[in-house]
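Presented below are the structures under discussion, each in the form of structure tokens.
We did not get these values from a lab; they are worked out from the coordinates using the rules stated. From a predicted model like this one, the values you see are computed outputs, not experimental measurements. Cβ atoms are built from the backbone, for glycine too; each structure is taken alone.
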Structure 1
Amino acid sequence: MLNQDLVERFTSSITEASDILVAHDGNFVQPVFTLYHKRVLPKLTEFLERGERKIILFYKECNVVNVDFSDSPDCFVNLNTPQELEQFGSLS
């Protein structure tokens, strides 16, 4: 389920020129939370055909808008194990 605030922040950040919208937690971009305009598909295809795989490098070839989430960085916590989930607390 998508958080309504996340959706609203992304949609309010869209401009005619924006190719990519990516969440930024105040310190780092959060590339899992990204919206791509369909016009980047040819660039992305070329990027992958060159053997590139780091999405952050692809951002340099596009007009990227960082969507500010510095007031809620905890929504991007990376939980990989049951122990980390337990430490962070319930997701519900």
Structure 2
Amino acid sequence: CFSVREVVEAREYGSDIVKLFPGSAFKPSIIKDIKAPIKGIGIMVSGGISYDNMSEWVSNGCDIISIGSSIVNLKDPVIIEKETRKYIERIYEIKN
């Protein structure tokens, strides 16, 4: 979804989770703004999420973080695995 109206429409059609894309087009506080009137909606954000800004998204109520190019563009499988583990550890830190 790219607008709150699209989120409302998705919910009306029965969606439990919506994806905000690209995340870089929004501020993390949009999550709280969406969830306040649309009870029970899950939100995934994708595009523009990085190790440095993911805690802002999670602390604002984002349910799912999609990390793509920050990891995949690294090309080397060993480095990809290392970076993926770093992101997973960071999520555990944020959540606990």
Fill in: Structure from which -9000 was derived, helix-only ellipticity at 222 nm (-39500 (n - 2.57) for each DSSP H run of 4 or more, over all residues; to 500), options 1, 2
1
Worksheet item: For which of the structures 1, 2 does the calculation of relative contact order in percent (Cα under 8 Å, 6 or more apart) return 35?
Response: 1
Discussion item. Given a value of 0.95 for FRET efficiency 1/(1 + (r/R0)^6) of positions 10 and 74 (r between Cβ atoms, R0 = 30 Å, to 0.05), calculated from one of 1, 2, which structure does it belong to?
Written reply: 1
